[in-house]
Structure P
Amino acid sequence: MISVVIPTQESERLLVPTLAALVPGAMTGLLSEVVVIDAGSKDATEEVADIAGCRFIRSEASLGVRLKQAAVSTRTPWLLFLRPGCVPETGWIQAAERFLETTSQLDVAARAAVFRPPGAADLMRPAFSEVTALLRVMFGGGARPEQGLLIARRFYDALGGHPDVADPEAAMLRKLGRRRVVMLGAGARTVA
């Protein structure tokens, strides 16, 4: 149902928690595959991907081209782009399923989703950075690449995929615009 695309470069340490968080999604059948598209890492990124059962693609192309290459190599109707170190929090499977169901029922595949900023659900004792991230999203700052991107393949293809620019993930989010990006009911934190 969903193919996950993770672009890497010297990312072995960051890749482990991301892949671990995806295991429940694979076990429920929500995730069909995880594609790790690597820019020639010399560390153990390939071994980590292999142990986790990911499909590994090596490419020296720019990030935008690599993201598009990985997307084209998949066959599922949905794509989830994640950076290494992005760790979807508890409840992400149900939130993603709800988004897919709602989007399919409304036949509005012309929208995408991102994870909530870290800590956005816990406003009782938020850190300053969490409040700032939430306010930025709520009042027009838009989504950030660290929040991932869940998008229908046909919508991704209609948009032309990730552009070949300096920051293709941010450019894709700008291309989508705030009105076509929904925030999932689950957050994702970034490990450093």
Structure Q
Amino acid sequence: MAAAPTGSPSPWVSEAARRIAPIGDADGDLRVLDLACGGGRHVRMLLGHGHRVLAVDRDIDGLADLSGESRLETLQCDLEDGRPWPFAGERFKGVLVTNYLHRPTLGRTLGLVAPGGLLIYETFGVGNERFGRPSNPDFLARPGEIAALARRAGFSIAADSHRTVISPRPAVIHRVLARRRAG
């Protein structure tokens, strides 16, 4: 993983997650969505911050040790298999996506963030191919790409970077932190 050693949350994501506000609806606080959660390194961090979390991945075996956690809901789902979008009508106070980019669902992913909610996106960027995988341009964000889409969807951009990192291994990382405007 480019953002942090396996099992450790990304320091950038951890800092950004502190900005997830306690907005809610009539039924109580909205949840945070960890989309393509992998082994759950950020799920654990979000639970540690006291959030209710929906963790989604095509393989949720890495979350087995959390099976009794009352604030966690898991959904095993492949977002790329052409099945209907599993989040119809849902909104989240925070949407977190790391090391994952699927352009056909990116607009719908942005639509999951509730007004006043936060988007935290950290993935590999164009240029990463010189360091190894992923190297397919379909999975590498272009500079400014996600932030531009977020702006058009009604977000204020707090951070948009596309840079080479050395640790935990050399990679090109694309990061966006954006809040959906209320109203």
Structure R
Amino acid sequence: MAETPSNMLELGTRAPDFTLPNTNPNFPSGNTSLTDFEQSRGVVIAFICNHCPYVIHIKEAISDYAREYAGKGISVIAISANDVVSHPQDGPDKMASDAVRHGYIFPYLYDETQAVAKVYDAACTPDIYLFDSDLKLVYRGQFDSSRPGNQIPVTGEDLRNASEALLAGAAISLDQIPSVGCNIKWRNSGS
């Protein structure tokens, strides 16, 4: 597996708005916009996909995180931007099945044009961002130190620590480690 690190968007960046189709039948259907979550105390935006081993490794833990933090006011939005011509397993129908299989309680959005991934400077799956209630970026980086095959338990420690600090009104550590995963499968890129 070739590892691609996240680009580490500048902290304080305001979350670019978007409206994308939701594929998750567990969440209200139709288009979902970032503005639908403006009452949240925080918003996690995670660029994921169905097939990437790095994402598969943490899917259950992301689902657990979303259930736990929904009650604390933090919303999760997952977005898949992979080219479905080269990777049909990441298409909307398969996304819907994956969302049901893993019990996602959050929208799983399809970024067909890849415009949202580009404006977020997303590079890999998973690529994780935490925004505060003003939609300013306060954390970007790894879910935790676990990777497929490294024998470190999946805990979500890095995202959880940032989330707890955000909820407590405390400073979030600036020592943020880039996420690592499969590169986003850009259209016509040959990757």
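Computed from the coordinates by the stated procedures, all read-outs in this text should not be read as laboratory data. Because the structure is predicted, anything quoted here is derived from the model rather than measured.
Quick notes
- For -7000 (helix-only ellipticity at 222 nm (-39500 (n - 2.57) for each DSSP H run of 4 or more, over all residues; to 500), calculated) the corresponding structure among P, Q, R: R
- Ranking P, Q, R by relative contact order in percent (Cα under 8 Å, 6 or more apart), the structure that comes out highest: R
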